[in-house]
Structure formats: C-alpha cells, structure tokens
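Peer 1: Got some structures for you, see below.
What follows is calculated from the coordinates using simple rules that are stated; it is not laboratory data. Please read these numbers as outputs of a predicted model, since none were measured by experiment. Cβ atoms are built from the backbone, for glycine too; each structure is taken alone.
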Structure I
Amino acid sequence: MNFFSKRLLSPISTVLRTSMNSRHIWSKAVIITEAGEPSEVARVYNVNLGELPKNKVLIKMLVAPINPSDKNQIQGVYGVKKDVQEYSVLDSADQLDSGASTTISGFVPGNEGVGVISEIGSEAGNAVNGPLKVGDIVVPVKYNSLGSWNNYIVAEPNLFAVIRDTESLTPEHIGSIKVNASTAYRMLKDIVSLKPGDVVIQNGANSGAGQILIQLAHLWGYKTINVVRDRPDFSTLEKSLLDLGADVVIKENELGDPNIIKSSLEKL
C-alpha cells in the first residue's frame, strides 16, 4: 500500500461531511480582488461552491505549489491573466450556519497541484486520459483553467488527468508536474528530433524544469551540458545535478574559457 492509499484515501467521507453545509459545498480558498504584492492582497475566504452539478466532479486538493508565474499573476504583470469571477464568501467559518454571505469579484491563484476525486456528478464525463472514480489522484492539465489554491475544486473532469500509478510517489512529487515537467518534456521533444547520444546544453539547469530535463535526457540516452551561476556551494550543486544524470555541469562565468570548455567536452 503506497502513500496515497494509506494516508489520503480512507478519510474522504469524513472530510466531505465536515465540509458540507446542507447540500452546499464549502471550501477555503485564496482570492485576489486587486493586483498587488501577494503578502498584501492575498486573503483566505470561506467560499460557497454551491451544489455539485451533475456534469462535474468534486476534488479535494492535496498540494498546490507556488510558481513564480502565480506571483506575477497576483501582481498583475503576467502575460496571461486569470478570469475574474464572482464568489459567495464568508469571512469566518462561524458564519457557515447563518448563511450570511457576501459576493466578491476576483480570482483564485494557482495553476497546478494534485488532488483526489471526492465525488462524481451523475452525468460527469471522463478525465483527459480516460474514466475516473472516487479516490483517483488527479492533476489539472489545462493552463489557467482554474485556481488550485483551494481546499476543494468543483470542475469539469476533462480539465484533469488521472495519475494511474502512484507507487513510491507523494503529492509533492507530482504537484508541479504540469508546468516544470511538461516544459522539460516539450523542450526535448518539440524543437528538434533528438536521438540517443545527442548533446543538449541548457542554462538554469538547477531550476525545476532544468532538473527534470536532466533526468528525462538521461532516461532517453541524451547527454547534457548544464550551465549554472557560480555560488559558494557550487560543488554541492554540481554533485546533486550529476546524481540526477547530468554529464557536465559548468559555471556560467567559465563559458569564455576555452580550456575549461575543452575539458568539459572531453567528459561527454
């Protein structure tokens, strides 16, 4: 039995009962009502998600990472903006029974994460990769389609993919698969046709996408030259990237030194 089945799936029904008021679904969510610094404008609300529509699913979010693009969307400076919606909210959980809600306009940040299917509408369709059932682990696949900084999400199932094999995985392992992992995958697959033995050079190799690229390249037989900025703990960083499967790790300020370049290429 893996992490998900032992730690997350068994208490679903209890969580749902404590999260429902009558037939309405309540969730805590971060809502942004004006652009600004996250520390100043991000606020947590109790949100009334209404009743579960027949064509949608209820998802309990387990992990919702913070990506730099999320911060930029909150600041209002990112090229792709979230759609503003109206939310029925309460300022305090103590008001749940009173039904005294307020309507605000804004958006829920977050574009990636991992959740578990808690309930399925009677007429809901499939996830993008096939049928789903209560207890399935899912990740959002369509960028900017929803806000993941929620306790619960009500959405169309075709906005998600089911992670069929969660053996040896935790929510943190797959929480950011949509942005970093897909970026690394497409850099290796979409630009040129690579074959085993080809060499890929990348900068920012210690980024999330860069580290995944190293692992995918190693898996597929490509060699990698990985450029990073110099730092006091360079040797530690170098070892961690080599352990992931990097062939060469080089400092950005060494790129102009022909001797270092020559010795690096000899390692390939």
Structure II
Amino acid sequence: RTQANLRKVLENVKKARLQASVSQLCDLNTLLGDETEGDALPFHIYNFNPEEVATQIVYINADLYKKLRITELLDLRYQKDESFAVSLNKIHAFSNKIYSLVPTTILQSDDIELQRISLKRWISVAEYLYQLRDYNSAVQVINGITATAVSRLPHLNRELSVKWSERLEKLEDEFAPDSNFVKYRKLPMDSPCIPFVGVALKDLVYAYEGNPNRVDNGAINFTKMRIITQIILSLTETDYSSLQFNPQVAQALLNASPMDQNALHSRSIAISESIAAQAKECE
C-alpha cells in the first residue's frame, strides 16, 4: 500500500512537471509571431507520426484554453478592451499558426512526392484531432489543406486517390458552415472537448446582443444567463491532462515559421510553373 501511494505521488509530480513544461512553452512569444530568426525552424510533417503531432497540438491548445479567463468573455469585454483579450489572442495566434503551417509544410519541398506525403499526413492529423475532439484545431488543419495555394495544384488536388479524397471530404462535411454549422453542432461535445472558437464566439455575441436582459414582466432573463454560461463553460473547461506531453514535438510546432499568404501564393505559382516546364521538356 505504501508503495502504491508513493507511486501515485510520483505520477502526480511527473504530471505537474509536464503541465508546467507545456505552460512554459505556451508562454513563448512564438505564439504571437515574435520568434527570433535563430529560433525559427522548418517543420517537416513527414518526419513525425501524425497521431503524435495531433496529440501535441491538442495538449498546447488545451493549455491555452485553460488560461482563458471568464472575465475576458463576460459582457464581450474582449471586443471592447484589448487588455481583456490576452489569452484569447494567444488562442487565435496558435490557431492561425497551425492554419498557415499546413500549406507551408506541404509546399516547402521541391520534391512532388514529399508534397503528396505531407498532404496525406495532415489529413491524418485532422482525423486524429477530430477523434480527440479538438474541433478548433481540426478546422484549422482542414482549412490549411484546402487553402488556395494547395488546392490550385493539380498534382495535389485532382490526383489525390479516391480513398484520401473521401477522408478529407468527410471532415470538410462535418465542419461545413451550411445552416449555421448544423452538422458541427451535432458532434459529441462531451469533456474533454475544445470547441470551434469561431462558432462559440459568434454564439456568445448573439446571446448577448440578440436577447434582452429582462423579460416582459421585468424579471431577469435567466434563459439568457444560462445560454451565456453554457457557452463560456464550453470554452474554459478543457482537461486533456491524460495525454502524454512530448516537449520535442511541441517545441518543433511552436518554433516553426509558417509562410504568410503572399509567400504561399508565390510558392504555389513557382511549383506550378516548375511542373509545367518539366512537362514541356518531356514532350
């Protein structure tokens, strides 16, 4: 019994250290795009296991959501005062980073086969994120895969096998914006879960601005209060502490330096022209 208790204490200490480690990583300025040139490194998705990449994205994201304060969301304060949106801005920054990192890693190699492998790896990552119920990150990865810089290239788009195309289309369908994201709203939201922050904030704005504070008899509108509470709790109650933290993969994700949209467009054009030139030489 003493050994069992000691083992439990050691496990708790280990978990606390891991959580402290990821918190330290998430506090890096890299999340706000302020990396120093020496820290920025290319991220090669084909060097990593897709499930491990997805796990570390969820771990980092959960830590960021955990730091989200209710006071940032109450009365839509994040819209009115920048000082109330520190944690929310970090969530947006990490989401944008993942979104841009996807096409960057697909297009950064000159090797067409590596581009195809990278695309498939990210589809797998999106599937794992979906299974882990990190819907916010799943959306960012899907949007990155379907970004114009990638989708305009025939060798990555039209030549994707039926199996892989169907896997991607299934994910796209789950998060389609049709009828106010009706299919997404039917997905399991049991904890642990990281909701799609774009939809949650849209719902929060509507809850505040589309409902009166008091009902016709002058009483407080408790229905409005209940809706607001449910939305805020969905954004602040995320516990993925059961996942295994991998500091090497997490650090690689945070240190990656994605291309901006202009650079991605230019890179896509360059790849397209290179393929066209090679085809002409073979005629």
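Peer 1: When helix-only ellipticity at 222 nm (-39500 (n - 2.57) for each DSSP H run of 4 or more, over all residues; to 500) is calculated, the result is -6500; to which of the structures I, II does this value belong?
Peer 2: It was calculated from structure I.
Peer 1: Now for a separate question. Out of I, II, which one gives 32 for percent of Cα pairs over 25 Å apart, for residues 146-249 alone as computed from the coordinates?
Peer 2: Going label by label, the one that fits is I.
Peer 1: For relative contact order in percent (Cα under 8 Å, 6 or more apart), which of the structures I, II scores highest?
Peer 2: Largest value of relative contact order in percent (Cα under 8 Å, 6 or more apart): II.
Peer 1: Let me ask something additional. Taking mean count of other Cβ atoms within 10 Å over residues 210-217 from the coordinates of each of I, II, which one would give 22.1?
Peer 2: Going through each structure in turn, the value belongs to I.
Peer 1: Work out distance in nm of label points 7 Å out along Cα→Cβ at positions 74 and 226 for each of structures I, II, then name the structure with the largest result.
Peer 2: By distance in nm of label points 7 Å out along Cα→Cβ at positions 74 and 226, the leading structure of I, II is I.
Peer 1: Follow-up question, since we're still on this one. Given 0.05 as the derived value for FRET efficiency 1/(1 + (r/R0)^6) of positions 50 and 234 (r between Cβ atoms, R0 = 30 Å, to 0.05), which of the supplied structures I, II does it correspond to? Let's see the in-between values first.
Peer 2: Numbers: I: 0.05; II: 0.65.
It traces back to I.
Peer 1: Tell me which of I, II gives 2.8 when you compute distance in nm of label points 7 Å out along Cα→Cβ at positions 130 and 170. Display every interim value, and only then the final one.
Peer 2: Values: I: 2.8; II: 0.6.
Derived from the structure labelled I.
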